Structure 1
Amino acid sequence: MRKIASFTIDHRKLLPGLYVSRKDTLNGCTVTTFDLRFTAPNREPVMDMPAVHTIEHLGATFLRNSEKQDRIVYFGPMGCRTGFYLLMFGDLESEDAASLVERMCDFILDFDGPIPGAAPDECGNWLEQNLNMAKFYISRYKEELSKEKRYQYPVD
């Protein structure tokens with residue numbers, strides 16, 4: 001079997017950033033997958049699952065209510081818990097999503113109140129939420145993005 005593209009990136013060299021993971025086109029419609037890498041894989045602890053869950057709920061709520069709502073296909077966590085995937089319609093580059101991702105971070109940092117969708121009739125694991133830890137990870141990620149624009153995967 002052919003190795004999928006994300007497994008060809010040397011995760012030992014990967015740092016927090018906003019990367020284009022892949023672009024898929026079918027019948028003239030392109031979907032760009034962004035890799036929002038929050039932690040340095042295999043060198044930092046993975047993110048706390050309740051915080052990841054909270055970021056997923058708040059991030060998806062913000063993105064699907066933003067001015068780009070018609071371009072949002074999906075926002076959710078990576079299985080390795082080192083970041084999130086953001087899928088958007090269009091042949092896009094990291095620079096095209098940077099402002100939106102920054103505003104999503106600000107939304108989460110400023111958020112106070114009940115987590116959207118965190119109710120037993122709306123979520124399959126509604127009690128597993130941690131807003132304080134979500135803000136910790138978002139703050140770290142936003143700081144990393146402001147220090148250095150990491151938009152290209154490291155090359156060997």
Structure 2
Amino acid sequence: MTSKAKAITVFIVVCLIAIVSASSLALYYRGNAIDYKAQRDTATGELKLANETIDDMKVRQRDVAALDAKYTKELADAKASLEALQQCVNSGKCGLRLNAKCPTGDTTGTASVDDAASPRLTDSAQRDYFTLRERIEIAGKQIAGLQQYINEQCK
């Protein structure tokens with residue numbers, strides 16, 4: 001083999017080594033690019049899901065806040081109505097209606113209508129009545145609010 005042929009052979013071998021090296025580097029970086037793209041797509045999907053979850057939670061929080069405000073207002077209105085009724089009864093403008101009978105006593109002498117006592121609750125019974133009415137209103141509003149919360153948010 002002549003020196004010219006040896007030089008051409010060496011040149012061809014060097015070119016083949018360069019092509020193989022370049023090809024292997026290209027394949028290596030292509031694989032990395034594919035891996036990074038897959039990681040990017042996964043992260044983008046997770047981010048999108050997280051943003052959708054946050055948006056859903058914001059909507060739910062607004063709905064729950066509106067629900068809470070509605071029933072808090074209804075409860076405050078019910079308490080105000082009960083307080084007004086209690087003040088009216090306490091001032092004597094209104095009276096509580098009850099199904100009661102006047103006590104009859106053994107009296108000797110002439111009985112008169114003027115001496116008859118009107119049926120009335122004792123002061124402690126009257127306070128207890130308003131306390132019970134208030135608690136019933138509170139419980140009713142809380143139950144209604146919880147039922148609406150369950151129907152709208154939990155199902």
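Given that FRET efficiency 1/(1 + (r/R0)^6) of positions 5 and 125 (r between Cβ atoms, R0 = 30 Å, to 0.05), derived from a single structure, equals 0.50, which label among 1, 2 identifies that structure?
For FRET efficiency 1/(1 + (r/R0)^6) of positions 5 and 125 (r between Cβ atoms, R0 = 30 Å, to 0.05), the value 0.50 is produced by structure 1.
As an exercise: FRET efficiency 1/(1 + (r/R0)^6) of positions 29 and 93 (r between Cβ atoms, R0 = 35 Å, to 0.05), calculated from one structure in 1, 2, equals 0.00. Which structure is it? Write down the numbers at each step before the final one.
Working: 1: 1.00; 2: 0.00.
Of the structures listed, the value fits 2.
Which of the displayed structures (1, 2) returns the greatest value of FRET efficiency 1/(1 + (r/R0)^6) of positions 45 and 133 (r between Cβ atoms, R0 = 25 Å, to 0.05) on calculation? Intermediate values should be presented prior to the final figure.
Numbers: 1: 1.00; 2: 0.00.
For this comparison of FRET efficiency 1/(1 + (r/R0)^6) of positions 45 and 133 (r between Cβ atoms, R0 = 25 Å, to 0.05), the top structure is 1.
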Legend entry - Computed -28500 for helix-only ellipticity at 222 nm (-39500 (n - 2.57) for each DSSP H run of 4 or more, over all residues; to 500) - originating structure among 1, 2: 2
Legend entry - Structure responsible for 44.2, 160, with Rg and Dmax of the Cα atoms in Å calculated and labels 1, 2 on offer: 2
Inset, instruction - Identify which of structures 1, 2 gives the largest calculated value of distance in nm of label points 7 Å out along Cα→Cβ at positions 37 and 61. - result: 2
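Readers should treat all values here as calculations from the given coordinates under stated rules, not as data from a laboratory. Everything numeric in this text was worked out from a predicted model, so none of it was measured. Cβ atoms are built from the backbone, for glycine too; each structure is taken alone.
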